[in-house]
1. Given 72 as the derived value for percent of Cα pairs over 17 Å apart, for residues 23-102 alone, which of the supplied structures 1, 2 does it correspond to?
2. Starting from the value -19500: which structure in 1, 2 was helix-only ellipticity at 222 nm (-39500 (n - 2.57) for each DSSP H run of 4 or more, over all residues; to 500) calculated from?
3. If you work out relative contact order in percent (Cα under 8 Å, 6 or more apart) for 1, 2, which one comes out largest?
4. Of the structures labelled 1, 2, which one yields 1.00 when FRET efficiency 1/(1 + (r/R0)^6) of positions 127 and 167 (r between Cβ atoms, R0 = 41 Å, to 0.05) is computed from its coordinates?
5. For which of 1, 2 does distance in nm of label points 7 Å out along Cα→Cβ at positions 143 and 175, calculated from the coordinates, equal 1.5?
6. Starting from the value 16.6: which structure in 1, 2 was mean projected area of the Cα convex hull in nm² calculated from?
Structure 1
Amino acid sequence: MSFKISLINGLPVWDSLPVAKIVNYPLEKRDYKPFVQARLCISEQSVWVRMWAFEALPSETSTLMVNLNLFPELSDKYLSMSASYGGLLLNEVCGEQHIPMAEYLVLPRVKSFQSEDLQGIYWGIVFELPRTLLTKVYGSSELAPGKLVKGNLYKVDKSDCSEHYGCFYNVDFLDKNAYTDKYFGDFELVAY
């Protein structure tokens, strides 16, 4: 079953969008499985991704990541954006090579946040990726309701005290290609 990505007008109204939940931690033998949520949408100008993780004391290497191929019928290239709690950002166009988005002269705007609610303490990130990058990578930025795109969402930490590997669609994290399109699932573009 595909997860819905809303095509929107204007800025995101985050609370009105479908929520993806990362609860799959296939290598976890302990009980350290941070609850992670994500919302995705696409406006006329940007691809938006908001992810947040419920961790009271995240390590500096605790990382949220999204990989998306918005034109799987045209290319095997996918867009990879990640941010760690410590502030390390990695934004690449991936395929046979990993090319920094900066080489395309387009970078996502990134905003981090921390807060707490009735579910607990959380930290998160908002990526706003200009759609001009889509034309440079895929030769098109035309996206319409009903289109299926590919991707996955991840929550990873390689720190000794809190190591974990989580995903939205199932991944074999022992595979050297764990973060590639081999483990992508379907996302459907919708107009609501």
Structure 2
Amino acid sequence: NGAEIKTWNGLVDIIRHSKEKSFLFEWQHNGEIKTANITPISVYDPITEDTIRQISVLKPQGRIYLPSLQILVLSIKRTHAIIILTLNTFYQLITGKISRKALGGPIAIAKLSGESAQWGVEFLLGLLIIISINLGLINLFPIPAIDGGQIVISLIETIRRKRFSRKTRIIIQQIGYALILLLIIFVTFNDITR
């Protein structure tokens, strides 16, 4: 609509918060000027707990073949990006910048898996990779019943130079299991009420 937009984030911000019914887009592709009138749809965003407007832009999917070393480097970079995004999301959840209603459990994962499968095997595998990385990262959180908690307990025992009694270890484990059970109930409740 006459505004020059240079970044994807700039486009997202304009569409998300605009009251315009439709937008006249003009862009250049392969040296040719193209135009289209696009009407955004309104959707509920569980993260901001507000209705936002959005459009979808899909680029054609294709396969590229890379040397093994380049695939390894790219895999490490993407895994690193997913880890940073996950940690940032947890930070925003803890600080209240993202609503806790955005957390999803088994029902949300099943729904996302079904939607990803409709887009193709590559999308489904991508989702499974993200879930695997997230589970691996969550497993390192200092919750007593999982590996991260065991690491913390071992560190405390090393600093104390004394092991916890069997009874104390059982109590710590039960607290961890209770926390995990509460989290499962919470995310499942979120899934049902969503």
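1. Working: 1: 58; 2: 72.
Computed on structure 2.
2. Going label by label, the one that fits is 2.
3. Values: 1: 28; 2: 15.
If we compare relative contact order in percent (Cα under 8 Å, 6 or more apart) over 1, 2, the biggest value is for 1.
4. Structure of origin is 1.
5. Values: 1: 2.5; 2: 1.5.
This figure was derived from 2.
6. 2
Each value in this text was obtained by applying a stated rule to the coordinates, not by laboratory testing. A quick note: this is a predicted structure, and the numbers were derived from the prediction, not measured. Cβ atoms are built from the backbone, for glycine too; each structure is taken alone.
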